1. With distance in nm of label points 7 Å out along Cα→Cβ at positions 71 and 431 coming out at 10.6, pick the structure among I, II it was computed from.
2. Kindly point out which one of I, II the value -18000 was derived from, the read-out being helix-only ellipticity at 222 nm (-39500 (n - 2.57) for each DSSP H run of 4 or more, over all residues; to 500).
3. Where is relative contact order in percent (Cα under 8 Å, 6 or more apart) largest, in which of I, II?
4. Out of I, II, which has the highest value for percent of Cα pairs over 41 Å apart?
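Here, each number is a calculation from the coordinates, and none is a lab measurement. For clarity, every value in this text was computed on a predicted model and none was experimentally measured. Cβ atoms are built from the backbone, for glycine too; each structure is taken alone.
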Structure I
């Protein structure tokens, strides 16, 4: 069978751990090549929402997630192929450490034959940085390593020590000095949303391009980092036909600074299924758009809880929508918005929608994260959890998520009338039929025997 093929230069930015500077460097590379007149398409490994916002601004294109568990291998193959059709360069930012997760960044890079640039914070080490990088480059033989980007490399002497220790075993691509003016702004769930700091990011991208050029000069005059890598062959993949199951349906979607954790893949799927999408802001709008269904995605409601609580006019409209038995999907931050009350980071109490009987409370740095499969009466769908809060509920869960690699039940899932809510962020393309049923209100009866078994399991874990 002859598969359609296209070739495009590509580079995978990975690291030995989180916090090494991958997003900063990926964004700087994206902007650098964009300024050279190149079309740069960027992907982010895993279910991250915040990094893609930064990378999208840097490259000028939507950034989508690649994860072979959450989306499937063929889905990832299709997305890379489609990007290669239009791009001069594909950049993929890894997640956590190179070998963390199942599948890992290394697995993804190996599967699609994308060369890996190792990003490492080398503060406090020199020759050891070389040893770690060489070890990462040679730990497995199913991927190729492009070289090392040494971040936080303090002096020319520091760079020389790393270069000498690498010898000819691995190229030194760049030695980047620590520069607080380049660092991306952060808060409790990760990076600050791009929309909140647009101008600041633009300045950082400009400085980042200069930072990269200087870092390449310090590393090696022959470093290939700021030239296009060799082309990689990407092959088309046949995906299941998307059925127009939402034709004629209008979905209202909350989208503003409080609710912005939205996969572009989810939006595209809803449109492909025939839905008309109308966006609104729970922070400022007084009216809910005319719609057949409502989606309240995740975000940062805890940062805007007072403003959300004050918008009683819109709260009343959403309550009426719910009372009319219209479908609502509420995820993470949207789920917290549906509770009676939200206690913010300053321990202040704010009235929320009161659609689900419970109270949300911020819990500092402790929380939950990880891949889970949502077990619903309509079927199963992949997603993930990432939050720094807890919900104290006065109602029974309808079901639970199933963790990817742990036997304990995952996030509780709640349903009342046609509202389905939980901490889980769902990846819609992993089960389009189920998503259509949620947004059309074709909900199945709860399997109480299965639920009782899950609840007993939850008590014992």
Structure II
């Protein structure tokens, strides 16, 4: 599974926290609003309750005008959801007076619902009223001494509370949804804008790797500037190390080759002696070994350079013209087919050395024709590193499988009559491996040997 980007992870994290915070805030606000609505409803019920208690305690009005001071028409409308009830609790016979809206029904008792008296001496809660109505009811027991004991109850339609709370929740949800969208867009902009310098650094490093730039350029925020400076310092240190390695390799080559040349020259003056012949033989072996390992060290030092890119087509064309001139006497035709857009991720000198060894070897063994083809390798899967393929074919006698394995080994030559040290193919194979590429030998369609070189491309 592909690893998600930093911007995506930050955005998803911010989104999750935003959703959680908005959800918690919405729940808290909804609860606070519901409690506030209930308190306002309860104050209204308590107002009616105190009025009823005052009427019970001072029954000055005639019975037909009693309890008219409530001023609420809903108490007169049957089954309106607003009811009051006064029940005497100390007599043998029940004495219940109720609002007209209650019709012939009765209100339940909160005491029977398990609701205890509050510090103010009242009970308040939700009950089920006539016609399965949901009611918010308040009741209070009243002791008038000799005038008797009463239970005064007032109930109101709880749907007002529920509808008010539901309406608030709808508005709150819509507001928070719009706010969440705005905050998410703002967060997305901030994440992208805040991480833009890191993206610039990533693109700059990609340019360095591809050879389009040598260092990170441009202004960066103070938080990112140290990273850019350290990256540039690392690139400079890498170049200095490579240059020192090249210098040491060159010095070592001169320091070793000079004494070997002296030994060979001294032994050559006594060529007829067996000991001198043995010295010359082993000196040649030593020279080949030194050449091989120094070449590997030199090539490895060059490969460590970051950001070098070489156009393949001009290098192959120059190599073709050179080989035709060298082998003009044998009338060797060198053909080249090259993709003009392909580029090698490495130094031109290395490309010329690898391709040159292959083409030179092909010209040595070809009868009349050598073919060079350079093109991009089709990607095996998405995200794979691009590669280029250089194929060199000749129409010579070719090699068997055993012979191909032999010539791939360092210093092995099938025909001592041909010039060379036997290190060419070995050096090509080693250098290609240092670049992450490969060299394979097979039969050419035109009859001779095919050498296929694969190297990293851009």
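1. Considering all the candidates, the number was obtained from II.
2. Of the structures listed, the value fits II.
3. Ranking I, II on relative contact order in percent (Cα under 8 Å, 6 or more apart), first place is I.
4. Comparing I, II by percent of Cα pairs over 41 Å apart, the maximum is at II.
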